[in-house]
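Given below, in the form of structure tokens, are the structures.
Computed from the coordinates by the stated procedures, all read-outs in this text should not be read as laboratory data. On a predicted model such as this, the values are computed, not experimentally measured, just so you know.
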Structure P
Amino acid sequence: MSKVWSRRILEVLLVVFAAAYLSPIYVMLVNSFKTRLEMYENALALPSRLTFEFYAEAMKKMSFLTAFGNSLYVTLASVVIVVILASMTAWMLVRTDNWVSRAIFLTFVSTMLIPFQTIMMPLMQVMDWIRSTLQIPMLNTHEGLIYMNVGFHAGMAVFLYHGFIKSVPIALEEAATLDGCSKFGVFWRIVFPMLRTITVTVAILDIISMWNDYLLPSLVLSDKGLRTIPLSTFYFFGEFTIAWNLAMAGLTLAIIPVVIFYLFAQKNIIKGIAAGAVK
């Protein structure tokens, strides 16, 4: 009997915590269909009618298709580069077991502990120096943002790949080498296909992080045509007034692509993190 009651209490607690966790999403969804007057009267109540006019207005004001294309380009390009470079780096660090490789790996892991806010101003100064001295456009360009994204997300990716690659049998690589396969051939034909699970995990975590990032793009991108979706949604938060219903509609549009991607790939997240971090 006590076990039954304990299970019931646990289920109730889980429901309460789930409701509390999902409450911001509920508030965002219901208020995206309301007028501003309805929101001010009761932000938790259901809308009086179901209309998508606020979504259409939000898409127009935030130039949704342009912002979506910008976010898609920056996110996908950054993730592809992170996956390629981090997987190759982690593989070489694992297979080259000496104090130099261990020091390099420790450096990558240490970068995960540095808050972005502590280095954002020196970073902008360095990028501005590169732009003015070396004539390389690092600011107000998508490519400059991609370059910085790769640097900030490489540490975690190398850490996850490093742990996972330890489970890859080195005998397979040795056999491929004896058959005449080159170093790059061994990695791309033997090692990388075996990293599918952790690659999906790294991609999901980085996509969610990069897609929702506001601070770094706000420092790098200034032209309206270059703005990503988080920067475009900030358009509704004015200095003296806030279009809450349009902002809620814009935020809903912003999270839909990530939610869809997550639903298709969620089964690989926990499995990949566990395999990559516990070795």
Structure Q
Amino acid sequence: MAEIENYPEFDVFMASIDGKSKATIKSYTTQYRKLKKALGDKDISESSQKTIIDVAQQEEKANSKQALINIGILVRRLYKLNVETLEKERESTKNEIVGQVKEKNAEIKDDLPSLDELEEYTDYLYENKKWFEYIINYLLINYQTRNKDLDFTIVSLKRDTKDKDKNFMWLERGRVTFIRNNYKTSNTYGTKTDVISDEKFLTAMKRMKTKIGTNNFIPNPDDPSYYVKKSTYKQIGEGAYFKILVNTNRGDLQKLKSMGESRGTALDTIATNYDIALVELD
């Protein structure tokens, strides 16, 4: 098979996803290549819906199946081809994913620490002047951040917050303004700005500013998850923190909505992927 870059269909597909986030483009490109390779000499647009489904069904994980089906739908739509069968299969696969997630969440429920334990650990970090770890845990608990959100620069002047591709902690008198331009769902929710006036957090930010200056808060921005997970309680990671927060507030719909807004996650996504107590939110 010739190099995929030589296929007109690939050029059309790439042009259609131009403007999406780098992560999305990378993911779509990987899945396109995977599906095209499985189809051999045929373009995706030339392949029947059944053929695409048959290829996707060879994947063991439901998420992997859905990813290939999504590519099939995207490409066929570009050529104004029918996608009804693929959409039905995607819906069926989505239900399979939901079932797998709920089963996994039920298994880990009893192994997760409580919110009280996370807060006690955060207090311990502050008392022992572990500023880096304290800041991470404070933001995970209070602002439901993801790993990527924590890749920020600490600045003292508003004029230094103009770069719309970066995140900032703007130190002001008596408060910190947390500006998130670059996070997982920023294309959907736009810039998020939070004013934090907590005295302990302000102290920790000042100490970190003195220590790192204008350098990135996360030493290696290409791998924030490593530093975040290492800093969390028993190294359980940010995803587990959010599951704990959701489970703790599962009876408070308004709180869940607020958490979703802070994180940049739709409420139905929280219900599907994070509600480890399997509580219906309708």
Value 32, calculated as percent of Cα pairs over 36 Å apart from one of P, Q, is from structure P
Comparison of P, Q - label where relative contact order in percent (Cα under 8 Å, 6 or more apart) is highest:
P
Determine which structure produced the value -24000 for helix-only ellipticity at 222 nm (-39500 (n - 2.57) for each DSSP H run of 4 or more, over all residues; to 500), calculated from the coordinates; the candidates are P, Q.
P
